[in-house]
Structure I
Amino acid sequence: MNKLKIAIVHDWLTVYAGAERVLEQMLVCFPDADLYSLVDFLPEENRDFILNKKVTTSFIQHLPLARTKYRNYLPMMPLAVEQFDLSGYDLVISSSHAVSKGVLVGPNQLHLCMCYSPIRYAWDLQHQYLRESGLDRGLKSWVARWILHKMRLWDVRTANGVDEFIAISRFIARRIDKTYRRSSTVIYPPVDVSAFTLQTEKENFYLTASRMVPYKKIPMIVEAFASMPDKRLVVIGDGPDLAKCKEVAGSNVALMGWQPFEVLKDHMQRAKGFIFAAEEDFGIAPLEAQACGTPVIAFGKGAVLETVHGLNADVPTGVFFQEQTPKAVVEALHIFEVEGGSISAQACRENALRFSPERFRKEFTEFVDASWRAWNRS
């Protein structure tokens, strides 16, 4: 494998978030790979995770306001990603939640796609995306719907250029099957569990921490605690829903805004439980909480069903609620306080260790090696 010419194609490089954590470990596995991305606006002080590589970018990099408004160029992204000349590579790995899987490859090249999700806002989450963007009515709505329609056609066509898909969870594997009618291999993303340490002694408060965007449902969690004045909630994070949280928060809710990592870790270690109300493709925060020995009270849909063990499991690490409503959160907290004694901090920690970066690198490298050998035999 070391003699192969390898290209890794990432959608866009603007922040160090979930997909970038996966990219970081891919580059640890294949440090000599060349890196491509539609845009690269990473600051100089935050390029260590890509090994300070030179990134080949697309024409979108140079368009007006691309640094802050690159997402507005979505209609041009399929054309942009198709302009990358990858003809000199033996192996192409796309790191894709949007368009990078649409790169053009030939019959003598193996294309593996690490798929975080088919384009969410073009498929089953289209209507939610249009509502949250204020594009659910009027002329702009019809323009957006037409663009997303064309994007879906392109997305399905380009799935044919992928030789094998990797899904980040069984939840995403089902979405890949529904969207492309393709099978996939599940390799869970890496979680830096070593950055969190086990703490068995807990204090009498709950924690939620997230970007405050609508699908995370943070105001709903805050509203639930407003009806339980005897229970304390600490909220860490910032974003557009912070104002809604302030409107419904009672005196038992501490809205801390954005906090540095050490503050977040300290609260995760001391919290009685971590509240998580989003339907996620994977979800790192619940695993970080478990790495601290903190149980999770979570909305029981999406990949959290794969990363948290409910009370019915042999070794439980959390409690699920079935509706994204304040009432459901209240009921789940009541169940947790009555039955949560069966959850141990050590069990939470051991569950989180299943998702370490070392495990990811081993599974990813073995998958690529096996795929290359099988492809060469065909």
Structure II
Amino acid sequence: MKKGLVHDWYYINGGAEKVIHSFNNIWDDFSHYALVDFLNEKDRQEILHGKRAHTSFIQNLPTAKSNHRKFLQLFPYAIEQFDLRSYDLILSSSSSVAKGVLTHQDQLHICYCHSPVRYAWDLYHQYLEEAGLVKGLKGVYAKYVLHKLRNWDVLSSNRVDHFIANSQYIAQRIKKTYSRESTVIYPPVNTGLFGLELKKNDYYFTASRMVPYKKVELIVRAFNDMPDKKLIVAGDGPDYKKITQLAKANIELVGFISDKELKTYMQNAKAFVYAAEEDFGIVPVEAQACGTPVIGYGRGGLKETVIHEKTGLLFPEQTLTSIKDAVQYFERLKFDYEGIHEHALKFSKERFEKEIKDFVENAYTEFLKGREM
């Protein structure tokens, strides 16, 4: 079968791109499509095996490389311009508009859904507040654009034959938003890279992009109130300077780090702290693969990957008190590092690639049978 792979955009090597990497491990003959492709060559080799994606007209718009999201109002139109008529299978990887490509009745379209469009649905009000678009003419226009996007998003969900959700949490969101059922296949985690370490040092660790919803600032503020506990913070992003200025002497910010450095910090930390509400959350699973317990916010995907009081602790609220109470309670407990490592293996890359391959091939076989009837 001739196969096309549609991803929202390529500009960083994040969690969604790890899914693309695994897709390409399973099948090496995809033609690739995305709104924009600004990958550096190192990431291109890793994610796309050196290939380039066919891109939309947004690729050539001024400032698209530095901020493609400013053209949000054009995304639905742009994704519909891809001519995919010649493909037997369309596999879309979507957290925005990739699932909205146009297909016909002789094509099978399977969508691996990271989430329905967050800033149009569950993060709508938060997005407007953080962007300063609650009031004024710009606010009115932003709300109109997001209103139109929601309508298009629901309509375009009917173009998908099968939804795969990256967690039970997202399966529920797909059901709520699109009234569609989905199959849950957890994303690939390179558990082999993050080996077990039984000896832990006396520090806590967190790693994340420094954007508001990741709540790194909240973690730093909590540890500011616990001066006897050391916290190491890895990552970069728009909030880095602000967080650096907040951090007290017991907190060390190390900025952007390599995978090798991340592994070392993960392996030796007494616990990995994570306060974001994630759709799945690959990094907390990587920490568990090191045998490192996770202290995380007990909503979203972490409820499915962290076993409370066995592989970590789940705190109930995104507040300073909730984080501090969890850390204090954590220090009274003992954890089985080998058991934590074994638990993380359930989310391995090898498991993901087998489950995806079986799902797609079975769906395509059934699709062909339906065409013959």
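The table below lists the values:
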| read-out | value |
| --- | --- |
| Origin of the value 2.2, where distance in nm of label points 7 Å out along Cα→Cβ at positions 150 and 174 was derived from one of I, II | II |
| Distance in nm of label points 7 Å out along Cα→Cβ at positions 222 and 238 from the coordinates reads 1.5; which among I, II | I |
| Among I, II, which structure scores highest (criterion: FRET efficiency 1/(1 + (r/R0)^6) of positions 94 and 318 (r between Cβ atoms, R0 = 35 Å, to 0.05)) | II |
| Identity of the structure behind 3.1 (criterion: distance in nm of label points 7 Å out along Cα→Cβ at positions 46 and 342, calculated), options I, II | II |
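Only the coordinates and a few stated rules stand behind these numbers; no lab work does. Bear in mind the structure is a predicted one, so any value in this text is a computation, not a measurement. Cβ atoms are built from the backbone, for glycine too; each structure is taken alone.
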